[in-house]
Structure 1
Amino acid sequence: MNIKQLDTTPTGSIAACGEFERVVHIWDLSAHQQLAVLDTPLDFGGVRLAITNDANYCITGAYINGGVYAYAVSSRTQAWCRKDLKKVQYIRASCHKPLVYCCFDEQPCHLLDVQSGETIAKWKGVRCVWESPYERLLLLEKHQLALHPMDSTEVVPIARETFAVLDVAFANGLVCISESGGPVRCLNTRSGKEVWRWTGKGLHFLTLGYSEAANAFFGVCWPPEYGGLYKLMRLEKDTGEITEITVLENSSDFAFYSLGSRLLLTDGSIIDVATGNRESVISFTSFRDNDS
């Protein structure tokens, strides 16, 4: 089975695992139990797979022909579709509200009601949205970056370091940002002031997470210029001091879950981020639901 895309509930252990195209598997990673198999219009490229924080809905997208679709996990049925929302590049479910953020290259970001699929707001110029699970706070990627409290019109602007954000992770009062070809920075979420930065050359931090148990940020890094091995790195929350935890197997995607204490790979490996040990492996092929 060719799993290419992952999304997980930030505080729980439910994962949406997308094959190269169309088929999405919903798994309870703690119980090693497959909950559903969904036939969707999901295609590869962008970030077009999301699962809601309560694990009730899985949302997928396709660039041209599909649009945006939501599926009820318990009944394995389509809840709604928005065929008009073509060329979606980025889909993310809100941690705090029944919303789905759908972002595009050439049109406003649509905020969709997760139950009905109706557009409840449009944000012009917003290409990506990251939401803190610890505060009612967003990081918006626009021409510049901006920290935006969910219940306020005030924003804290943040200057870009490079042309694109790779990933973002939040701790309480802090946000960690990785940019393509640039540093990893940690900023205070209230003032936007920089707390620390890591400027090691030749590495891209592709995926970031924060582990409550370890009280540290973690990231998956890779040397893009020459290729090479993926590595799991620890970045101390207050200082940015960096430690290599382990070398990872090749994976098409990575997803932190269980309050950042675990890392899921597309081969089904589950890594304890504090130790780097592979705790277990989800066998995606062994429990395929042939009745879906």
Structure 2
Amino acid sequence: MGPTAAGKTDLAVRLAVRFGLEVVSVDSAQVYRHMDIGTAKPGGKALAAAPHHLIDILDPTQRYSAAQFCEDARRLLAEIDARGRSALLVGGTMLYFKALRDGLSELPAADSHTRAVIDAMAGASGWPALHAELTRVDPITAARLKPTDAQRIQRALEVYYLTGQPLSALIAQHRPSVPNRRTIPITLEPSDRAVLHQRIEQRFELMLELGLIGEVRRLRERFDLNPSLPSMRAVGYRQVWQHLDGKLGLGTLRATAVAATRQLAKRQLTWLRSWNDAQRFDCLAANLRGQVETYVGRQLDRTPGVQ
């Protein structure tokens, strides 16, 4: 686990090859086909060396949730167990890691009709107005969400409209089930955030050079997309969409996307603090690969069959 630009993919490929592990991607954007540049998806050489599960499984018009990830991941873990191998889960979607570790509360599945109604309400009144509505019916959830957090406001209102109960109350009522799995949690965290910020900026510049704007343009031409879809709300894609709509100049696109990615990294690092049993490594260390390989090798010798 680690923030964006921490070097998770390169290290995962090395570990998978060295120890014969099967990689399971824990990334809410890499599940989408044709979204390669902006998600920093592993390239052909990396995938040939270490095939990744849960990459390129959906079109960008589709939605993916933590519950769906848990279902897919548990199925894959069982299949990997049956092959007598161990899984290496790698990514930066911390909610997915937490859901797999702690389980999920019993909440209603997504309902396309209800979501369409909420989207229509947002189109007429704006997401801040829906945030005000959420404050009325579920003040606890509303207090932790920004008025512009469309995805989470939509989900909270959806749960309320489907059940008649606030999302916060349903979460409090249900005790999540904890999967009984042996794990070796490892986090990559920077000793100097300024250096990580430099990496983030350099990586986004590389994405632009590789054709990120063209990638988003082709997606818009090929699929029936809109900016409220989870795929197009991903960091980088959201800003390029605004650029293509003429709302952001190229310079502002760069600044806005880099700032949003830094905020994402900050949230990811905050999530990582909750993993009290994780072994932490400095992702900026010159000998990072050697350190992690040595640690993983020792752990696998002690507890074979772990994930």
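Ranked by relative contact order in percent (Cα under 8 Å, 6 or more apart), which of 1, 2 sits at the highest value?
2
Given a value of 0.40 for FRET efficiency 1/(1 + (r/R0)^6) of positions 13 and 45 (r between Cβ atoms, R0 = 25 Å, to 0.05), calculated from one of 1, 2, which structure does it belong to? Display every interim value, and only then the final one.
Details: 1: 0.40; 2: 1.00.
This figure was derived from 1.
From 1, 2, which structure was percent of Cα pairs over 35 Å apart = 22 calculated on?
This figure was derived from 2.
Quick check on the output: 0 is helix-only ellipticity at 222 nm (-39500 (n - 2.57) for each DSSP H run of 4 or more, over all residues; to 500), derived from one of 1, 2. Which one produced it?
Numbers: 1: 0; 2: -17000.
Attributed to the structure labelled 1.
Of the structures labelled 1, 2, which one yields 1.09 when Rg/Rh (Cα atoms, Kirkwood Rh), for residues 53-132 alone is computed from its coordinates?
2
Of the structures 1, 2, report the one carrying the highest value of volume of the Cα convex hull per residue in Å³, for residues 221-268 alone.
Ranking 1, 2 on volume of the Cα convex hull per residue in Å³, for residues 221-268 alone, first place is 1.
Here, each number is a calculation from the coordinates, and none is a lab measurement. The structure displayed is predicted, hence computed values, not measured ones. Cβ atoms are built from the backbone, for glycine too; each structure is taken alone.
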